[in-house]
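Before anything else, here is the set of structures, which you'll find just below.
Every read-out reported here was derived from the displayed coordinates using simple, explicitly stated rules and does not represent laboratory data. This one's a predicted model, so the numbers in the text were calculated from it and none came from an experiment.
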Structure 1
Amino acid sequence: MTVLSEHKFPYQSFIGGWYIPTQTCDNLISHFENNKHNSMRGLLYRDHKNQIDTEVKDSNDLICKFYDNNITQTYTNHLQSCLTNYMEKYELVKDYNDFSLESGVFGIQHYAIGGGFKKWHFERHGIENSKRILVFMTYLNDVDDGGTEFYHQNIKTPAVKGLTLIWPSDFTHTHKGEISNTKEKYIVTGWFAFNE
């Protein structure tokens, strides 16, 4: 298991944070840039269909399978270490039935200057995503004014390269991106969900 340093959040927040190697972050950004032609505008699921609404979410997203290549496999290994750490910190998560990376994929998202997920939202908001248990997100570059705000916790997490967050998927963890007007931002994000 990879030993990762922890970023401390209040225990009661149910937000965990660990740092993965910065070289992994650089490799993921390169992977995005080399495959930008396969990325798509960020989609929202509303009214039972996928939509583009840049007033809410303004991004370009690249979907990656964890086994695509050495870069995605290395990231997934570090992510598994973060999940292990999360389950040690919040040990009752282990009482869930089997769960894993949702659909075996994660997304690399690129936000241009002024882009981001601008509206409050949470990750389990309907029957179509009711199997989600936990959310994860890794900041791939430093953005001083580009963190994430959590509504009920009154916490703003910093966009520090390598910081990987895990938190529950429900309305208790309503959040939105802090919009940077100075720097572009790259993140990885996805979900852990019940297995079929």
Structure 2
Amino acid sequence: MRPTFEELKTYWLFAYSRSSLLEADELLKAMETATPRSIALRAIISAAVVAYARPFTKFQVTNGQRVAPLENIPPPPQLAEFHQDALDLRNKMIGHKDAIPAERHTTSPNVVLVHIRFRTFELHTTTIEEMEAETRNALRALCAYFVAHCERKLRPLTRAHFSEVMRHGPGVYEMVISEPPDDWIRPFRLRPLDGGRSA
């Protein structure tokens, strides 16, 4: 049986969210072996925070609909502060550079630093150079929590449409949010700029 349009959106939203959270978890783990205060560590931190925040950030799911898939799913209470800090970090420092602080903070880490030399001065900005183990561990626990939520949402759909998916031969397929008679599952062809992998 073919999935409905709404079921296809649900598949897409929770598969997308799950993949983003698994990516964030991978990056958080990679921080443990990165060289402290290196450009590589800064890049890993930025990528981890962006990947973690994706399911809580609105994006276009159809031409007329923007959705944040996990926006209304609360984190465990003991991890709520770490969750909000990660979203603030994405929204105020990494995804955007705001001069005003996040609501929960009294000062913004986005400041312009003036380095005064003998006859001149230079302007610099701050950046995130490290993430403490407590924060990494909390974010990894949050990733596991939200991945489990996504998998619970996907399980009934996967069961309901198992035979429809398996009627296709072995290979990699793309799921498309479409109405009949358009195909909803079709062979996937990697495009040159994609460079992607399945997660």
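Starting from the value -5500: which structure in 1, 2 was helix-only ellipticity at 222 nm (-39500 (n - 2.57) for each DSSP H run of 4 or more, over all residues; to 500) calculated from? Considering all the candidates, the number was obtained from 1. Each of 1, 2 could give Rg and Dmax of the Cα atoms in Å, but the derived value 20.5, 75 comes from 2.
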